[in-house]
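What follows is a set of structures to go through.
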Structure 1
Amino acid sequence: MHPNAELVTRFYGAFQRRDADAMAACYLPDARFSDPVFQDLRGPQVPAMWRMLVGRAQDLEVTVRDITANDTRGLAHWEATYTFGKTGRRVHNKIAASFEFQDGKIARHMDAFDLYAWTRMALGPSGVLLGWTPLVQGRVRRKAAAGLAKFMAGESSGR
């Protein structure tokens, strides 16, 4: 197995164990992350997002398959099943991940998934009716960004 495939395998193994510190150790300090909700995170925002997400997860199940990597790029398919805390609704999200590597670490991580499918599962009837709209998707992104900023502020103040 290529060392970068081992790195991605290690990352998802830590994710399955909800070990955000081990996940963070897989990234460069100035890494970038993006997905349909958390767009263009940089540096310390990346591990903070994972600490926030795994810290809040009550019933998170992560599965991964099809990990491939070479010296510079990698791919994986993973699924997350969990209860969305704000609504209590069950979510089963299917994600295609792509990676760029540098110096044996993840330099860039991009997750792709259907945000409308996610809003339908997470938000229920309002997600079904309006989850495809830029208004609802923008609100989901703004709430996620505000939640991350609040989480990071709490971390930096030692709370």
Structure 2
Amino acid sequence: MKFSHVLLPTDLSDESRRAYQVAADLARGSGAKLTLLSVVEDLKVAPHGAPFAPPIGDPDAPAEAKALLEKLHAERGHLADDVDVHCETVIGDPIGNAIAWYAHEHGCDVIVMSTQGHSGLKRLFLGSTAEEVLRHAEVPVMCIPPAAAK
């Protein structure tokens, strides 16, 4: 299968870096562009003193997205030099929906991401970004599981 645009979501954690090599190999093998994407979560809240007013987003989110983009550019060092890597940030909530939306809007062929490996009650309480992406993405999603237990 050949790809032209590989999407690699990251929260810059060691967990998310597990998917970097797989995504870089896919991009290199297809001559595809690889987009390193981070999402700034924008939880909407009712304005103070106006519980019936429309929810508003975090006014600091654009500044957070700009700072995160600078970190993503530094993160490119964890990827191979022979891959065409682009860095992007988006503001959205929930994060999984924002990733699926980005893939759809930017013509990504595949999403490669790591999973945290939570199951049972822990997954229920913490939620799962990877699971959310799987439910909402219109393109294939390759999930990289946690490394084998030591």
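Listing for the model above:
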{"item": "Source structure (of 1, 2) for mean count of other Cβ atoms within 10 Å over residues 87-94, computed value 14.0", "result": "1"}
{"item": "Read-out Cα extents along the principal axes in Å, for residues 47-102 alone, computed value 53, 22, 12, structure in 1, 2", "result": "2"}
{"item": "At a computed 22 (relative contact order in percent (Cα under 8 Å, 6 or more apart)), which of 1, 2", "result": "1"}
{"item": "Source structure (of 1, 2) for semi-axes √(5λ) of the Cα gyration tensor in Å, computed value 26, 18, 15", "result": "1"}
{"item": "Origin of the derived value -10500 (helix-only ellipticity at 222 nm (-39500 (n - 2.57) for each DSSP H run of 4 or more, over all residues; to 500); candidates 1, 2)", "result": "2"}
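Any read-out appearing in this document is the output of simple, stated calculations on the displayed coordinates, not a laboratory observation. The structure displayed is predicted, hence computed values, not measured ones. Cβ atoms are built from the backbone, for glycine too; each structure is taken alone.
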